[in-house]
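Taken together, the values in this text are just the output of simple stated rules run on the coordinates, not laboratory data. In this text, all values refer to a predicted model and were calculated from it rather than measured experimentally. Cβ atoms are built from the backbone, for glycine too; each structure is taken alone.
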Structure P
Amino acid sequence: MLPDSPLTAIESRLRYLLPAEMYVSMWGNPSIDMMLRVHKHLSTLQRIVHDYTSKQIDIKKLKPGDVKTEWQYGTMMFTDLAGFTKLMEANASKGEEGAENLLKHLTKYFSSMISIISISGGELVEFTGDALLAVFSKTEKEDDTARAVRAALRMQRAMKEFAEIETPSGTVNLKMRIGIHTGKFLTADIGTPRRMEHVLLGKDVQLAKLAESNGKNERVNLSDKAYQAVKEEFRFEAGNEGYQFVIDDLSDNQLGEYEITPLRRRMSSNILIERDKAVVLQQIITMLDDIEPIASFIPDPILSLLIESAADRRIPPDFPQPTIMFVQFVGLPEAADRALPGEETKLALSFSKAFSLINAAVEARGGVLKKVTYHLSGSDIVVYFGVPNAHTNNEIRAAATALAIREIVQNLKVPSIGTIQPDVYCQIGINVGPTFVAEIGEPRGRREYNVLGDTVNTAARLMNYAGRNQIIISEKIKQAIEPKYECKSLGDVTLKGKKLAMPLYELVQQNLKK
């Protein structure tokens, strides 16, 4: 790049956000035409990174690396999709054609659900596989719980479109379970400038998840607190102890119109009306200022994939066989409700340090820490090996990472929260097998790069089965790592949600004799 090029001063910022070929071309030809190409690419990337992140992240106050917390009040909705595994298996044998067909059905499903959530006044906070977490914030003018219930009823009605999906292997029925709970939760932006994460903490997040897990397919299940808030507006029937199912006997008029028009993040105008280098450079700098903070919430390998595919605005779906690891981080997330006023930042700083150390351990071994999500106790950390970057020894990488994470957690120095010293530990599960990998969500709206399938669900089950600081692995993982790692047989175990028992093993330690 020529020393007097307008792009010279921001080259170090551009090198991480441009496709490789564009960066090389820019370096050798810093002309106005090249600046316009860079401008066009960044304009597209700006929209993509905003679509990939929750609107709960306050970009106006965002400074990567700063830990920020805020208590919020409202209603949380969890959904879970039944039937996806059968739909995936029915398409997997068809290769690329099957992947495209499966993505078509998922795109239709997620677009429908996300649209209903959005125009009903909710905000999609995260995808977790085929599950969704949405938040309906409390306002002075609107009843957040009633809005959530009406949205949930609309979503269940919309599921009729997916009741009978024809596949090469026959008809597949998709059904959805929805749970709703009203309460408060602590949001926290944690991490380092290189890798941030937005998390929800507090017991009410777990109570919302319990409402979903205690529900039934095709029904909307409310916790007692949510039920008390809307018991005069809808009819109910008793579910499991402490829960109520909404009876959907409402006419379209009674259900009413959508509550609001969804708001989108406002981005600076990127329309160019002249070919002036100074003007173009200023717009490029403005876009970089916007992109860089929000991009820190996207794992580097996935961000690189988005950068390279920005021109097409599409990542082809696939059926790879990655290694999946779930880490349940217990102790700190639940401490949010015990924090004394002003202690929330201390809690978040401890969580931030743990997250950053775990992420560093994952990245050092070629993995991707996809997200930190909710769980019935603690927080789940989801890690991929083999996607989007392929390796030949994913199982070995995962085993080494799991042992490193366990050591990190065991050595954490955690301050007391309130009057209690948090008891911090982890539970880890690792599995390998066929999955479906794609951008899921709205094609030009809220979406994420995600890995789905029974392999992922089984890894989560293995994590749930694990004891304190225990690492549970499947037989395929054991076979791949046993020359280098000591594994202990746990016999055949029937995991929750599984009909047949499967052999399980505990990863004990690295085999130092090999």
Structure Q
Amino acid sequence: MRNDFALMERGATELDALAAIRIARRDCVENSGTWPEPQALIAKVEPEPYPLQALPSGIRAAVEEVQSFVQAPVPLVAGCALSALSLAIQAHTDVQRAEKLQGPSSLFLLSIADSGERKSSCDGFFMQGIRDYERAREEAGKPIIKAYKADHAAWEAKCEGVQQRIKEAVKKAQPTADFEDELRDLELHEPEPPKIPRLLYENITPEKLAFELGTAWPSGGIASAEAGVVFGGHAMSADSVMRNLAQLNQLWDGASIRVDRRTSESFSVRGARLTVALQIQDATLRSFFDRAGALARGTGFLARFLVAWPQSTQGTRLFRDAPANWPHLSGFNRRITELLEQPAPIDSGGALAPAMLTMTPEAKAAWIAFHDELERALTGDLYDVRDVASKTADNAARLACLFHTFASTGGAIDADAVERACAIVSWHLSESRRFFGELALPQEMADSCRLDDWLLAYCRREHTHMVGKNYVRKHGPLRDGRKLDTAIAELANLDRLRVQKDGKRITIFLNPALLGGQ
């Protein structure tokens, strides 16, 4: 009842408002038979609940604990947990799906949500172990860096001394062969900079990221609650978008990259691993598609992402005190720290050489069945997202590897991990179908779909058939008055809602058939 009072126009008495609400509800239910059958929205895929039970118990309990306090959408909270999992494990394990089919365990995750959904807060909880590890390694590395700087300064002085002796010998027409040999020997023994782990990046260009992975530390992740910096920045301008998308694709694949420079030293990236976990606003992603959509889909860049487009929880997050203890989150972060503190398998050339995990026969059979089910659907239900579906089985294997390694069970990946991973990536595939299907719609129809989703979620949550238009404008997905009016008119034409005006008060009634007669 308290939520209904939020819909009252200012100045109305509580008694009058309560009577109006009761009458409106009674009329809506009693006259439900006069409503026409609601027409379907074109290309609309209904959202499915996130399969929380598919997460392994230790991860699920931490997600539930954080979500209960932060009250962000469940998929967004779960995505933050999976990104931490990927970043902590990717340096240590690769996964083999079948003979000659093997690759990294790292994930790319993309949440499409408005600013203010509290992704930064969720990242703060799940990335705490990673940030603490980074700080500890940085502190421990300070004496090593100082020693390296001193050694390198001494090396430079020796090189300059030999070069000076060569110059003097040339002036005097004396032989320089011995000095040249000494200089060559010095060049072969230049002190190498120490490897100090740097794992998390936010505002970084793909080229700078590749440089860091190739020369500093070969495992890292981009975690940002404002992915517009990535999708809308200079790195994705018309003259560089193709090159940078291809580079990020190669990093997802674990492939080697050679970067040739004219004005500075060229470098190579070998055996690097990258996690990407981004939140982007719907409008920013649509703008990116307007500029580079064909390339983003054609190159397979967005197909590599596990996409989530969760319903906003803004407007429902009433204040809650933080719990005194976080037993499940603490357990999650302890395990993340344990994984990070295992020595990274870096070879003499600075490349990662992760252990290769295989699947048990039962797990491989489950993975093959999932793969074949997706393949058969590419010409049917999954035709419009066949680029995404073609990477989904790969992502399932990666996620199963992460689940298995987090559990610390040893041996090959079992069928339980594979089945859990398949359930999670299947949900993300459905989200891709939902978003990319609506992305292809005209803007007006896309707005109608978003409003329809929000109205249905609100009415189901509040157990009502009605909502004030002013409330929708303040808390719904369309804050622009013209866009909101256009979307309401479109949904009314499809008999999905009706608008009733009483003086200045405007109320939206949903077709009861959409709510199952609640």
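Out of P, Q, choose the structure whose coordinates give distance in nm of label points 7 Å out along Cα→Cβ at positions 40 and 384 equal to 1.1 when calculated. Let's see the in-between values first.
Numbers: P: 2.9; Q: 1.1.
Going through each structure in turn, the value belongs to Q.
When mean projected area of the Cα convex hull in nm², for residues 304-343 alone is compared over structures P, Q, which one is greatest? Before the final figure, lay out the partial values.
Details: P: 6.2; Q: 5.7.
Biggest value here belongs to P.
Out of P, Q, choose the structure whose coordinates give relative contact order in percent (Cα under 8 Å, 6 or more apart) equal to 16 when calculated. All intermediate terms of the calculation are to be shown ahead of the outcome.
Details: P: 16; Q: 24.
Label of the source structure: P.
Quick check: 38, 25, 21 is what I get for semi-axes √(5λ) of the Cα gyration tensor in Å, for residues 248-495 alone, calculated from one of P, Q. Which structure matches? List each step's numbers first, then the result.
Details: P: 35, 25, 23; Q: 38, 25, 21.
Of the options listed, only Q reproduces it.
Please state which of the structures P, Q yields 1.08 when Rg/Rh (Cα atoms, Kirkwood Rh) is computed from it. Show your work: numbers first, answer last.
Numbers: P: 0.97; Q: 1.08.
The read-out comes from structure Q.
Consider the structures P, Q: one of them gives 0.10 for FRET efficiency 1/(1 + (r/R0)^6) of positions 208 and 288 (r between Cβ atoms, R0 = 25 Å, to 0.05) as calculated from the coordinates. Say which. Working shown, then result.
On the way: P: 0.10; Q: 0.80.
Label of the originating structure: P.
Looking at structures P, Q, which one was helix-only ellipticity at 222 nm (-39500 (n - 2.57) for each DSSP H run of 4 or more, over all residues; to 500) calculated from, given that it came out as -11500?
Computing helix-only ellipticity at 222 nm (-39500 (n - 2.57) for each DSSP H run of 4 or more, over all residues; to 500) on every structure in P, Q gives -11500 only for P.
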